[in-house]
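Enquirer: As structure tokens, here come the structures.
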Structure P
Amino acid sequence: MKKTLTAWAALVLTTLSANAQTGHPYIHDPSTLAECEGKYYTFGTGGGGLISSDGGWTWDSGAERPGGGAAPDVLKIGDRYLVVYGATGGGLGGSHRGVILTMWNKTLDPKSPDFRYTEPIEVANSEDGDDCDAIDPGLLLDPTTGRLWMTYGTYFGHIRMVELDPKTGRRVEGNEALDVAIDCEASDLIYRDGWYYLLGTHGTCCDGVNSTYNIVCGRSRSVTGPYLDNVGRPMLQGGGKMVIKAHGRQVGAGHFGRTVVEEGLEKISCHFEADFDRSGMSVLAIRPLLWRNGWPEAGQNLRAGIYELESQRHGYSLELAVDFQRLQTSRRGWFRRDANFKIEPIPMQVLDSVQGAWPQGDIAVRNGDFMNRPHQHWQITPVEQAGGFLGQPYFKITIAGTSRALAATADKEVTTVPAFTGAPEQLWQIDQLTDGTYRIMPKSIPGCSEKLCLISIADSTPTLGRFDFQSDNSKWKLLGVEM
């Protein structure tokens, strides 16, 4: 038993490492992710930041931001990028003095000839006697009005909101700061479906593996509040519904950012104060963003495992199109018992008992009634060195216990091939959607430039087609299998 547990623990640790951001994702207080000319950027405390050139999976240093200071945010407005940061402050060492500055750039690429920041402009400040620290700014361009809002502040007083001019980045003349929350910092604003959400980081920071940071939120129909949590507590009185907290071997979730990839697919970005697999360093983290009854919460990045792939369309499951093989057991029921009948477990059907009857070449797939049989058990495994996408690696999908792999075909269909080779059509992007279901998409399709995903066009017919979040045909559940 000890040997088995040791091997299991090693597998878990390997899987966790394989699902963490690769490269050198070390950052503290990251800004919301920004896309520029096919790359993703995020800025952190101290003036630097990270760049991803492969769609958000591998992150390395290289982003540049002058001014130093702390906890920046970045927002694309038109064809320019507005960067905001706190130059000083934070309530540390007993001082509440702080200044928040904005500046513009046409591009975030330091190698571009257009890379040039404008002179910083002060938009907020705080003094020692204030009950707010001018630090940790977050930006929202209201999609309903075009107005630009900024929140800022720390635990050591109020979170405040001011309005900025989206054309100049300056504070709107005569605008007075408004108190919107307490007992949090690193705030951010987002808008969705008629609601404004105020995100704040609660708990303690900057204490490595002992940091208690977590992200909470409230919502309001008005951008200026009041912001209430899910049980009606005002954030001005310390309320807040949990969005993301410590998970697994990472603790101290802070500095929320939201990335809307497309309808139904959103991501949370944040840092974890300490990653136990990386010497307790502060690291960038990206998770699926789910919406439950109008409230945001973090999903979990997919882990290696054996799954049932259940179509949301009907509830049928993806399986090899092979003959169903019956379990050979004596048939009994409640009406056929006798005094000598003994209750005992029946073993599940195992791969070795059925695999020999399967064809040797490509085998088609279909959707069918789930019976927990080997031809319905799909092993999902991250593929090292295959790259990835926003927050996740590419995966291979094989029949558990075999190398038979799910693959896209040149005629925009799906099949299984006898062995996984690492070809692009055998690599899969698996994203958790905002409703908790999954989209399963091949990295590429032979001879096809379209982005198509696994869909059900009929109850029993899987194929490839365009993703439509409004249709259950495009959605799958990934359910762990008990074998």
Structure Q
Amino acid sequence: MTTDRTNTRGWTRRQAVTASLATAGAAALGSRALAAGDSAAGGGGDLGELAQRIQGRFLTRASSGYDDARKVWNQAYDRRPLAMARCADFDDVRRCLEFASRHALPVAIRGGGHSYAGFGVAEGALQIDLGAFNSVRVDRDRRVASVGGGAKIRDLLTATLAAGLTTPMGACGAVGVAGLALAGGDTAARGLFGTACDNILGAQIVTADGEVLELGPHQNTDLFWAIRGGGGNFGVVTRLDFRLHPVLALHNVAFDLGWNDIGGAMRTFGDLVRDAPDAVRAGFEVSAESGASATCGYYGDPAAAAAYLKTWTAAFPRAEAKTFTSMPNPQGEVWETTSVAVDGAFLEGLSDGVADVLARAAAAGRGFGDFEMGLSSGVAARVGMTDTAYPLRGRGLSLLLSSEWRRPEDRARSEHWVAEYGAALRPWARRAYVNYLAPSSPERIREIYGVNYPRLARIKARYDPANLFRSNQNIPPASAA
């Protein structure tokens, strides 16, 4: 049995964020009107020809609604693309890539527009917006979901849950599926089912030369390996096929720990997760407003969950244990548009040194700095380091440092706090989840991918030798690496 759900919303974001990213005028714009001076930077090519050939919406710096449409979720990044094409089909994607290649323009790929690093838009780039590639097709019998490259998590989960199935995804329904999964997918149920990229069964990609390729275990296997963790470095991914799993209840216990002895609470948390079973989801968070909290969830059998969660209740005797059961929610958390600085770290454990650094970070960032870490274990940890491009293998804790600001004068404080404590963690964490990073240096990206980096650079050289796809956590082609 198959079910087919297609998201027909326009290119504005309506329900997941409070600030709309496109005005009604931009949404209604079908115009391809251009100013006479709009031309490809350095190439002398008139954008008018491209605009006339594109079947989808096309905006330039002269278009009504351009300034609203170029905004992304993280407003720390205020970039002005040369043009934005909301591609209607493969031919539109090909036309954009041919134009960008001919004029040596960077390409920015926009899926959900939710990247912490703001990569859905780039200065002087040609943006390829995949919002029209938003269909979700579920094959219940085969337990496979085929997802367009512009679909959101809420689109995917709404369709799969209607069929009684799910696949590991992130916590915010407005996030793009492709942006999450291509970077690896730091997801909640990875102990039982692996990361999002571990559940990719196949894909379709448009490469820099305009070729449409099918990827899978027996088709274009080098690219199939690379996209499972290597991000958008290798082409425009227009479809992803995911393995689906039964829906399981998550039985939870949560503790509000406040500001007292955060270092000690972290050490307790570290001891609890050291040998946690695959069915466990666990997290530790410090909120700038309320201090520390710890949460543990156990998927599946209620009796087994209750027995296991007693160890957590005993470990935090001074905090009230709040118990609840949850099921997958397509909408998930609602992340309002903001300005935020971030850094990430993959910690192999919570040593005294790590706990001391994070306790200092909590004290120094009180009122404006947050961090959270989630357990990575089980199936995700047991996949071999070189089996996919995703480098966060082995048991560990994936950590995100973040600091938001509302006033421009607070930006420097937030960025300094994130940079200081991100650097302080580096002796214990050379790896990190690339979706938790600000735009990073080539050296940092090389360090993060480690043993997988040379192979990624060689694949990049084969499929994108001009580094057209460089508006990302970039892996340059081998000849330029």
Structure R
Amino acid sequence: MKNRRGFLIPLTLAACVTEAWSQCAGNASTPREAADCTARGTPEARTATIEPSRAYSLAELIDVAEHSDPRTRVAWERAKQKADQLGIERSAYYPILAGVATFAGQRIIEPFPKPLAPLGYITVEAGLLQPEITLQYLLFDSGKRKARVDAATAGTLAAGANFIQVNQDVAFQVASAYYKLLTAQERLQATKDTLKTAQTTQDAAEAQLRNGRSTLPDVLNARAETSQAVFDEESADGDDRISRVGLRNAIGVEPSPDITIDAQKSEPLPQLLALSIEELVERALADRPDLLAQAAEIRAADSAIREAKAEYGPRMSFLGSAAQTSIWPTASYGQLGSASKPTWSAAFDIEWRIFDGGSRRHELTAAESRHREAQDELTDKRDRATREVWSSYIAFRTAIRKEQAAVALLESANASYSASLDAYKYGVKNLVDVVTAEKQLALARLSGVSARSELFLQAVNLEFVTGNLLRNRPPATKPQPPGAPKK
């Protein structure tokens, strides 16, 4: 009873990137692409729905999860805010042009000699109308604007990388739940096969009892094994339903076991590594979104240092205005003339702070500290990424050998059971030998399911820890070529 049916392998994840990456139109596989994509659009809030009668592929389930999971929309909005912040910083290179209209009235008292003004003062009332255009243009700021723009640019790249990371997290969560359900389905099928085997053993024992070549205890023992197989089947059926609930929860829909997946069991197993461990580590260090985001944080911290240093330099601005000033004054003594004339002003303003109590020095010290902190965080994340790749690499290679051993175990256990059953029917062996072979076959079936499950999960995890999930780059694993010797 050789069972070599495969599951949907991680190759399919790489092949359906364009379909699955639906939270942002296009193939946003780099922080720059993700930042540009999120800046142009607005995330669409959608309630996830699953049709129980429809068989969903893994790519379709990831698509549903990315539309419905709030984390993807939060990451999108944050990336969009960073893009707007970059636009704000870039606007500092442009002049500020404003229109101002002044409507004013005023009454004042002016002292005046008594020979001319009997009361010793006069009152003057004046109305003013002044529409004005003002211009303010920062000409030089010792590099502060450029530093702020560079920091904002790094912030958009970090947000784009975080957006990719969140989508990969969601995809990995769904893929893990998907393969766990496939495992539960295979385990349920294995228990059904074991029940058939136990029933076959029981039928043989009862037939031998009728022919007088067996005893009642043998039949009762066979019936007990059948009851145990029924129990195992019911337990596996419960695990299958729980796994369905878990998959729906990972997608973001209401808890229920009503979900059907397209297992695509004709797909081959991932049994080879397409890249060496050195290449896998290199890919992780170059492509993992969390490392790309941290590298952008370092660039932002470096820009903050340059911004703090720019505070030590001078600033030069141009200030100008043009207006039409209209005034019509009246006085309690004498006559004043009205006027409506164009007026203007122009000035160059140079500011150079000489002393500020040490605030600039503290800002620079804090910026340098944040830069060192970001570098240390990158070192820690690179070390952690390397450890994760090595662990996943070893786990995948181990899973390959365990799956191959499980196949051999299943073949030998199946042959042993068949031979023991035939020998029992001919009276050569007793029922204890048959039951022992039956138990070994049941364990071999479950071991095969567990080994295949671990192989698929480790293949997905290898793509995840190298930052290759949902991207168009070649996958890290591949199936065994037909006819090739197993390694």
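Enquirer: Here helix-only ellipticity at 222 nm (-39500 (n - 2.57) for each DSSP H run of 4 or more, over all residues; to 500) has been calculated and equals -1000, so which of P, Q, R was it run on?
Expert: P
Enquirer: Quick check on the output: 65, 43, 29 is Cα extents along the principal axes in Å, for residues 102-341 alone, derived from one of P, Q, R. Which one produced it?
Expert: Derived from Q, not from the others.
Enquirer: Comparing relative contact order in percent (Cα under 8 Å, 6 or more apart) across P, Q, R, which structure shows the greatest value?
Expert: Structure R comes out on top.
Enquirer: Let me ask something else about it. Taking volume of the Cα convex hull per residue in Å³ for each of P, Q, R, which is largest?
Expert: R
The numbers here are math on the coordinates, done by the rules we state, and not lab data. A quick note: this is a predicted structure, and the numbers were derived from the prediction, not measured.
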